[in-house]
Structure 1
Amino acid sequence: MYKIAIVGASTLLGKELKDALAESSLAAADLSLMDEDEGLGQLDQVGDEVTFVKAISSDGFEHVDFTFFCGKEAQTQKYWREALRAGSTVLDLSGALDAETGVLVRSPWVATQEVTADLFTPAVEPAHPAALALGLLMERVQQAAPVRQAAATVLLPASEFGRAAMDELHQQTVNLLSFQSLPKATFDAQSAYNLLSGFGENAKTTIEKLDSRIRRQYNALAGRRLPALAIQTISAPVFHGHAFSIFVELERPVDLAALEEALGGDHVDLVLEETDSPSNLAATGQNDVLVRLRLEPGARNANESTRLWLWAASDNLRLQAQNAVDCAIDLRRLRPQGTVQ
């Protein structure tokens, strides 16, 4: 039996990860929930057992096989080396370890990755769900034909910025409808009914930082095998779920059937009906990236072209939690088993 710790267990992502673990082959693991400040003492349920969120402490990492960091970056920076010294395998979902030497951005879902974790890998960063979705889709498109150029616009939900951001979006919506002043403690801007490429100067978070993380992690997944991708991130006035508008130009014309065949498969749900457009609502609770394909008609054949558009959506928290669990399952090969006689 494995022992698993979730640091930042009271966050949206921490709760989603707990559910993903319960549905996986690690469901029988002994699960420890940890957090700071407002998360302390919260009651939770792990399987049939009622437990509570404990304070983070050095001895809390003893004999822990996998430690998932799901909270703020500062929290990860504060404790990850303690988990490492205790012999735990560290999986960082906060994005705090991007610049740390030897930390690998990983997803077992993308087959083109060139580097795998070994015994000298200090930690693994399960890929950000937007970078993962883009990596999956570009990998599939490239199977149909070489990509000449590609660009993506990523629409970010409030849940990307935490529970406080979701609460502020909700309160702004209510206040606008009742003609009251808007709370702006998190965004320092009107996020309700609005699309933003940046927040106010006093905002507690920034789009630019997340934009940089998505670019870095896509490039880490892509290596030299996936095409370069121009990425723009926009904050959308929705609570949950990513949406993607992706343009791709191929080196040679490809027919619609060949592209549909390439896109389908594990973790990608190709939507064929005109009435079932992918959306952040449709993707909620789904393990797959929902995607709709449209060709720009070619000069000779409307069903064959070098230019195409993808409209896609995914559950950002669900996708990240599922990928993190699969990263841990993949890393089990590095964990010692049994006893030495």
Structure 2
Amino acid sequence: MDDANRRGALGRRTLLGACASLVACPALALAQPSAWPARPITLIVPWPAGGQTDITMRILADLAGRQLGQSVVIDNKPGAAGTLVGPALRAAAPDGYTIGQLPLTLYRAPLQRKVPWDPLRDITPVIQVSGVTFGIVVPADSAFHTFGEMIAWAREHPGSLTVGSTGVGSTAHLAMEDVLSREGVSYIHVPYKGTADQMLAVASKTLMVGVNSTGFAPYVESGRLRLLANFNAQRSKRWPLVPTLRELGHPHAVYTSPYGIGAPVAVDRAIIRRLHDVFRTALFDPAHLQELAKYDQEPEYLNTADYGRYVQEVTARERLLLARLGIVPTQAE
């Protein structure tokens, strides 16, 4: 066999060997960006179906799925103040087919109690999406017409005010605890799994006060609830007559609880880049922006690197906040 034929035979054997390796190791073939995604992707949303976050994430998922050529299917895992996405992502295969919505409570949980997962170690932040407007709502015919009237009643009836949030340690819970502790008010905290059941409880007068993100918007606009104040830095464009807690004497009471999307930590970087790119396009799609606007939300986009730095920084800040409120010791790790 001459040199040219020998080189051709060697090349054919090398190519066949490479193909055999891909057949023997499908995970290696799957890791190639051109082969992904080959099936639907699951997006874990740690809140009940029908709530504000669920609705906006479904639109985002649909838009992203159109670009990927595969469905992005929502898997609701409500409870534990939105932290059930943590163990779910830790247990998921790092193949890019399981991702999750990352609420701020996910990074707060290990600062409050021992959990068998670490969001900084087990999850790769892909993209930050938006933040929310938090507000204090009461039934439309409540005797409380202002935040000041609510505080005055609570002082006259210590321990009688019932206040609901989306779970122990949720941003809504800590925001209200921060404000009421500064006011010297004792109250009964009632945790809920999500927005829908909490808002129904306030509207039906089962609960005196609700603190939530703007999943309350349809209830306020339909006249079933009254908005007393919000936790924005400035007054909301949507409710310009409603004061901020900052205006009412609480300069530190500014909470927007940014959230994003993450994946298991070992997912191939090429897949992470692809996820970032399609969700960034979906984030700024007019259909998604229109839905965000219904809840007084705007994009708070951060790319993968910046989002990763942000969650590191916010974890350090949250540790100090929890220590100040006496919810976690300062030396907690």
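If distance in nm of label points 7 Å out along Cα→Cβ at positions 149 and 181 comes out at 2.9 when worked out from the coordinates, which of 1, 2 was used?
Details: 1: 4.7; 2: 2.9.
Clearly, the read-out refers to 2.
Which structure, out of 1, 2, was Rg and Dmax of the Cα atoms in Å derived from, given a value of 23.8, 102?
Numbers: 1: 20.9, 73; 2: 23.8, 102.
Clearly, the read-out refers to 2.
For which of the structures 1, 2 does the calculation of distance in nm of label points 7 Å out along Cα→Cβ at positions 189 and 309 return 3.3?
Values: 1: 2.4; 2: 3.3.
Matching structure: 2.
With helix-only ellipticity at 222 nm (-39500 (n - 2.57) for each DSSP H run of 4 or more, over all residues; to 500) derived from the coordinates and found to be -13500, which of 1, 2 does the value describe? Spell out each step's value before the answer.
Details: 1: -9000; 2: -13500.
Corresponding structure: 2.
Any idea which of 1, 2 comes out highest on relative contact order in percent (Cα under 8 Å, 6 or more apart)? It would help to have the intermediate numbers written out before the result.
Numbers: 1: 18; 2: 24.
Going through 1, 2 one by one, relative contact order in percent (Cα under 8 Å, 6 or more apart) peaks for structure 2.
Readers should treat all values here as calculations from the given coordinates under stated rules, not as data from a laboratory. Everything numeric in this text was worked out from a predicted model, so none of it was measured. Cβ atoms are built from the backbone, for glycine too; each structure is taken alone.
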